[in-house]
1. So percent of Cα pairs over 21 Å apart, for residues 91-210 alone, computed for just one structure, reads 35; which one of P, Q is that?
2. Taking distance in nm of label points 7 Å out along Cα→Cβ at positions 75 and 251 as the quantity of interest, name the structure among P, Q where it is greatest.
3. Comparing FRET efficiency 1/(1 + (r/R0)^6) of positions 27 and 291 (r between Cβ atoms, R0 = 35 Å, to 0.05) across P, Q, which is largest?
4. Thinking only about volume of the Cα convex hull per residue in Å³, which of P, Q has the largest value?
5. Assign the value 24, calculated as relative contact order in percent (Cα under 8 Å, 6 or more apart), to the correct structure from P, Q.
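Taken together, the values in this text are just the output of simple stated rules run on the coordinates, not laboratory data. These numbers were taken from a predicted model, which means no experiment stands behind them. Cβ atoms are built from the backbone, for glycine too; each structure is taken alone.
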Structure P
Amino acid sequence: MAFSSDNIAVFLAVLDHGSFSAAARALGRVPSAVSMTIAHLEAELGIALFERSSREVRPTASARALEAEARQMAGQLRRLHAHALSLHQGLERRLTLAVAPELLSAPWSGPLARLADAFPALEVAVLSAPQDDALRLLHDGAAQLALLYERPGVNEHESFQELGSEVLVPVISPHHPLALARNGSFRLEDLVDLRQIAIVSRTAREADQRVLISRKLWRTDSHLATLGLVRAGLGWAYLPRRLAQPLMDSGELFGILFEHMSSELRLWVDLVWVNDRPLGLGAKRLIALMQDIEGWEAHRSQK
């Protein structure tokens, strides 16, 4: 049989990285082993998969024709491996949950309390990190689950459970000059040149454009830091309504209302895990418990 789990992995690595040496580094092998694997596969199939040059390899039309099914087979093999391992997986020693800072005020502590009742010996770690950093922790194996806003696009290595939604509201200090000048009357374009305080990963190349409006941006990795800067009159920010509402009610923050459109931004909230890696009993139980959370802005929809 020409295709195997090993040579499929090598084939896809060469496609993804563009050279035998780069694929070898990604796979932890030597370039000659990668080159030999591809050569043997081509010989068995009787077709050329890559055009070789001194610096790179280019996939042939045959390779591109096989790519989709190869990726599908690789995904099925990963899920089969994860399923087999899960049959022998007991309760993990530690369960780590990564949470986007904006969701720290969301109602997720109740399920953790019930999890602690069910598994009192289970150690739990809750890490707060901007969304891209939380995803990185998840894929690096430093966290088993991540509580995040919905992500654009689909990642075949991720599974998720939609939990509900959160509403973000734009807020500003009532003492900010623009808040005083506008007297509560804003348009979206008024914010474009006004400094925005945003929770953004320190390493992400592209920030989430759904929540970034201003040309002038100050970055934090904490909702508390963002809140402190806004209250000090240094800019405006999108904050979860459940966090901002008490401060708006007390007059410490001013809710920005647009004249021509709704100022609120609703984002769906997902509990995410990596489907290539088997989950322990604690993670599986927490996923089930999180589905029963009450108190989200809205409950599950069809994605």
Structure Q
Amino acid sequence: MTKDEQKQLVKIAEMYYLENKTQSEISRALQIHRSTISRLLKLSREKGIVKITIDPFQAGTYSYEEELVNKFGLDKAIVVTTSGNVNDEKVLMDLGKAANSYLKEIVEDDMIIGFSWGSAMAAFAQSISGIEKRNITCVPIVGGPSGRVVSKYHVNTITYQASLALHGKALLIDAPAIPETLELKKALLDNSFNQSLIHYWRNLNIAVLGIGSPTMKESDRWKDFYGQDVFQFVTENKVVGDVVSRFYDAQGHHIESELDSRIIGIDTTDLKRVRYKIGIAESRDKVPAIIGAIRGGYVNVLVTTQDTARELLNED
């Protein structure tokens, strides 16, 4: 093979694999017949100019993703590999990066993206990068924790950090998730700024959610958010989880409580209408909560770990 022939193979390979041009586009640009382009691409692989590899760690999760989609009727499942010596923070960051990769695939100009609170959400906000879209609006979809949760897990912190990474704007919420009285809720929602949030909730394109579970062995953060009285209620009423402060049972059915009238956050009807509802959650203890969230229609895209995926698939 001459140097000129080798250069031509490299040029065609770069256009196809690096510049993502179609064979037809390459054919027109180089004035070479399309069938010849196909033959030369094959030759570039045979000569070792192009080497295609598959990451075995990522490939190993594909079957889990496919099975999760088929078993639970998800639109998409994203499973990250885990090993026994990985700490919780590293797992959350890996989940955040995986969710960011998916966000790159679906986000478009002028979209409205809603966020809930929690450690998984904080890791996701920290992981957002490499997305260049115009006029992205980030909004919280539930109120805050009334000062009972570390600030980095607060929905406003997460929303604002995400907006910076997306080069968009953020609207923050000036209200707790669960005001002490119905009268206080009404007074807070009379605020014109908070009223504008309701408009955004009804027009969300993407919702990114943590999935809460009162059954977690280490549920102190969950209890801190809701308070001891609420924790007692959920333990007595077969609550397996919550999304945006809406409680549900193992089948995903909403469990009514006196809190429903006081909650400041996106209505479940509006949430279920959102095209992309991305749930980020992991751990064996959260399996019932994850399944309930999927069955209830609160989540149609799941980002989780391989260990959690295995537990989910083993559930009847």
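1. Values: P: 53; Q: 35.
This figure was derived from Q.
2. Greatest value across P, Q: structure P.
3. Numbers: P: 0.40; Q: 0.10.
With respect to FRET efficiency 1/(1 + (r/R0)^6) of positions 27 and 291 (r between Cβ atoms, R0 = 35 Å, to 0.05), the highest-scoring structure among P, Q is P.
4. Numbers: P: 176; Q: 158.
When volume of the Cα convex hull per residue in Å³ is computed for each of P, Q, structure P gives the biggest number.
5. Details: P: 24; Q: 18.
Of the options listed, only P reproduces it.
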